[in-house]
1. Here distance in nm of label points 7 Å out along Cα→Cβ at positions 98 and 282 was calculated and came to 5.3; which of the structures I, II was it taken from?
2. One of I, II was used to compute Cα Rg over 2.2 N^0.38 Å, and the result was 1.05. Which label is that?
3. Given -10000 as the derived value for helix-only ellipticity at 222 nm (-39500 (n - 2.57) for each DSSP H run of 4 or more, over all residues; to 500), which of the supplied structures I, II does it correspond to?
4. Can you spot which of I, II the value 97 was calculated from, given it is volume of the Cα convex hull per residue in Å³, for residues 138-257 alone?
5. Compute distance in nm of label points 7 Å out along Cα→Cβ at positions 130 and 266 for each of I, II and report the one that scores greatest.
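None of the figures in this text is laboratory data; all of them are computed from the coordinates on show. Treat the numbers as computed from the prediction; the structure is a model and nothing was measured. Cβ atoms are built from the backbone, for glycine too; each structure is taken alone.
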Structure I
Amino acid sequence: MRILHVTDRVYPPAADEGGAPQLLLGLATEQKRLGHEVRVGSSAEGAGSEVVYLNVGTDLTPTLFETLSKQNPDVVHFHALSGSLQSRLGRELGIPSVSHVHGANHDAPPRDVNAIYVSQRHAALHDGSVYVHNGIDVDSVPFFEHPSDSLVFLGKVRRSKKGADTAVAVAQRTGRTLKLIGGRKLNIPQSWLPFQRRVKALGVLGGEQKLTALGNASALLFPIRWEEPFGLVLIEAMACGTPVIAFDRGAVPEIVEHGVTGFVVKDFEGMCEAVSRIDEIDRAACRRHVEAHFSIRRTADGVMACYRRAIAGERW
């Protein structure tokens, strides 16, 4: 099948990019491995030499349409830039498409045609029904059988909804060291205490460095304050063998199996209690869980089923 992915981000993404850019990279790579002809179109400057540049300009006009049609795709997979372009693509060029919804905008009515959400909870919050869980190449993730007793947090520290300050407070309460990935601890007032040595700010990490930091921890703390659509770090950590202790928000209950791959808790006190029980979790079971439910092959298969529906003329 000839597949054209459309994004507004630089492709391929940097190693420290997370979420949607990494999902696109993993999906496109897996689709190529499965024998499909895959191209990526991007409106971002500085994209790789193999990327089709989409000149959006001031409006979505014939130049962009001409670029898309020249690729002669069987299906266009939007990760951005759908808007009015997606409906026109089908109406004027007869090219079927799907639109991957990566973010959360619960207050706005859904406009995407053939929307694919990243979790059941994500779909429900947008009045949708079609979802495909994100996945990773588990074989490329090392397994860490003997971690330290430290905790780890990975997320944009400056965003309060990620809960880095709660992670710091949990480390203080439980007497554990916290490795903070995704920013500097000066963003977190709780870490300004004199002689505070429990927080080790590692900054922004990607690739092997990120996986090593995740794998060497006894648990990943995920104290989110919002309806996280998925949370790629959850499956990255579990693939390393690291259990997850997460607040019961967003897609967390779909991803973390309570008591098997970590603990899904209600509040700060529950998170602190779960830290003391983390040795009950079998790290090998965490990896097996990701292999069974969140492999990139499983994601590719789910997306392919959506392509077939769109090509058959379905609209959802």
Structure II
Amino acid sequence: MSLISSGLVVGVLVCAVSATAHSAVSKDDKPAAGPVIHTEDVDRFYRVYDAAGGRPTAEQLQHDYLDAGSEGLHQLAKVRNVTGVRIAENLARHPQVYSGAKRCIAVLPRVRQRLDVALGELVRLYPQAKLPPVTIAVGRGKPVGVGSPVTGLQIGLEALCATDWLNPDVEDRFVYVIVHEYMHGQQVEALVDAEHPTVLERSLAEGAAELATELVAGNVAYSVFAATTKGREREIETAFVADVDKTDLSQWLDNSTTDKPGDLGYWVGYRIAKSYYQHAPDKSRALREILEMDDPKAFLAKSGWYPGIQLQ
């Protein structure tokens, strides 16, 4: 993977692994330019977790972790119903997810360095890019990540760390998912935050983010699809066409688990966006139009995509 370096400075994210079993994340340094990557919620969670011997109560998680957390954590709690009760329930069912997530703290400094490069490339290709803050926190086992032009980005450390099928390399996984969520920060709010999106609308919002991630970081977040869809492109996409106007997303989106891939809408949306980009004579303008898409039906019609299309 070849990434083109740029001078953009992203907020410092420094993680120190202590000699004990507890991995601590240092306070964020706030630079003069670029977004801040908040990690203090991870440190707070594992203080509560370790003090309780890995079995904190719902009340401890609510009062000592969530209520005392950052604005980004509060936003994650609001939009994805993260409560002390729900974290405690998931921790009881899947304790290995929370103990195992500590291993991912160690990769965060290198992730930060690679984000410097990828987001610098984003600014080079799309100079009007917005760089909202990122909050890395611990949640109820999902979501892996959420991004919005209004509320910034939130990444679930434990969920992303446990979702090995996204990418077997933990460092790659964090880089591509965070960049993917950054792309949602560039998109039209009405598309990203639609209350009842259609399959097409949501798939194109995600697929556009996937293509832009590939362009600036070298790969997509859902790299698993390259192998799992091979030879099935026409079959999958013909079924997609029949569902584009549905608001029941369950066959195409939000149906992954930490153990099993889903979300084929991301892949189809990516292929539609890639077809649009490859057919466009002006690639700079095409990227802008992909990120600023506000009429998915018109975008689809102009993309040149059809079920089973062969793309470069």
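1. On the way: I: 3.3; II: 5.3.
Value 5.3 for distance in nm of label points 7 Å out along Cα→Cβ at positions 98 and 282 corresponds to II out of I, II.
2. Clearly, the read-out refers to I.
3. I
4. Details: I: 97; II: 111.
For volume of the Cα convex hull per residue in Å³, for residues 138-257 alone, the value 97 is produced by structure I.
5. Looking at the calculated values, the largest one is I.
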